[in-house]
Structure I
Amino acid sequence: MKVLAFAASSSKKSINKKLATYAASLLTSAEIDILDLNDFELPLFSQDKEEELGHPELAKDFLAKIEGSDALIISFAEHNGSYSAAYKNLFDWCSRINPKVFQNKSMILLSTSPGARGGASVLAQAVNSAPFFGGTVLASYALPNFYENFDLEKSCINNEEINVLVKSAVSKLR
């Protein structure tokens, strides 16, 4: 199984990338591809830009990565209760090429933040909208209080109760 994992964030220190990478590492028999959204940076989407540029190669490349995978693990950063601008912009460009951006892939959707809700608002949006864009959400989980529950040195969840929940979510891909 080929799994594509990424954080819906452009932060170079993304805690969501750490979570997505950890979650993907739990799939020991899978081929894992960890993406960095910074490798797919595009101009701000608008119809005018689309008329001027057409469909950018980076958006096509991102869709090809999804197409070449069997499943997705995405961890969403929450910016003011919604998606990060970097993710939303890439998603908007991709949806103009293929409205079913997720291409009927099975998905595990995650989020985390330093706060007690762990990005639950953006995660709810992602879970609710994914089916409209060709995603099959098998499980989701919002990891609260990232810096209390994740060991940065060992790159793993240090709260066993939470770790069980994340492992359970990821196990849906097996």
Structure II
Amino acid sequence: MPTRLLLLADTHVPKRARALSAAVRRMASDVDLIVHAGDWVEESVLDDLLAIGPVLGVWGNNDGEDLRARLPEVARAEIEGVRLAVVHETGAAAGREKRMDAAYPDTDLLVFGHSHIPWDSETPVGLRLLNPGSPTDRRRQPACTVMTATLADGAVRDVVLHEVSRE
């Protein structure tokens, strides 16, 4: 049975937005698992998403002790035969694929955040790297973004980057 994912990172509530937008909340209610790659900032965002559905998340560099007490630095799960890992930061874009191959050798999909810059690439050994950007802080990007993906039969499928409104 395919598993539909919503990929989020760098929500920065309430610093970049007062709350998650209605569009993001609707998307969260339409998936099987919400994956959040850190920088929630407010613990209430985690509780809000947990009220919508299951969450696999990690803490980021802007998250306080409250979130660090509830979330790991790296989260892992095997879903539909896909070995998934989530982490906030992967370092500089240059050399990322090679570094992540070494750091996550038993992983098929790595979801990460921190840069607010959407990223979709595959490493030389086949590790898929996805960064959904930020739904609240576009930085130098043209729009705020999230990603959706489907895991099925040991593969990552249907990866889509979605532009979202902050409101």
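The numbers here are math on the coordinates, done by the rules we state, and not lab data. Keep in mind it's a predicted model, so treat the numbers as computed, not measured. Cβ atoms are built from the backbone, for glycine too; each structure is taken alone.
helix-only ellipticity at 222 nm (-39500 (n - 2.57) for each DSSP H run of 4 or more, over all residues; to 500) computed as -11500: which structure among I, II? Going through each structure in turn, the value belongs to I. Among candidates I, II, the computation of mean count of other Cβ atoms within 10 Å over residues 82-89 that gave 21.4 used structure II.
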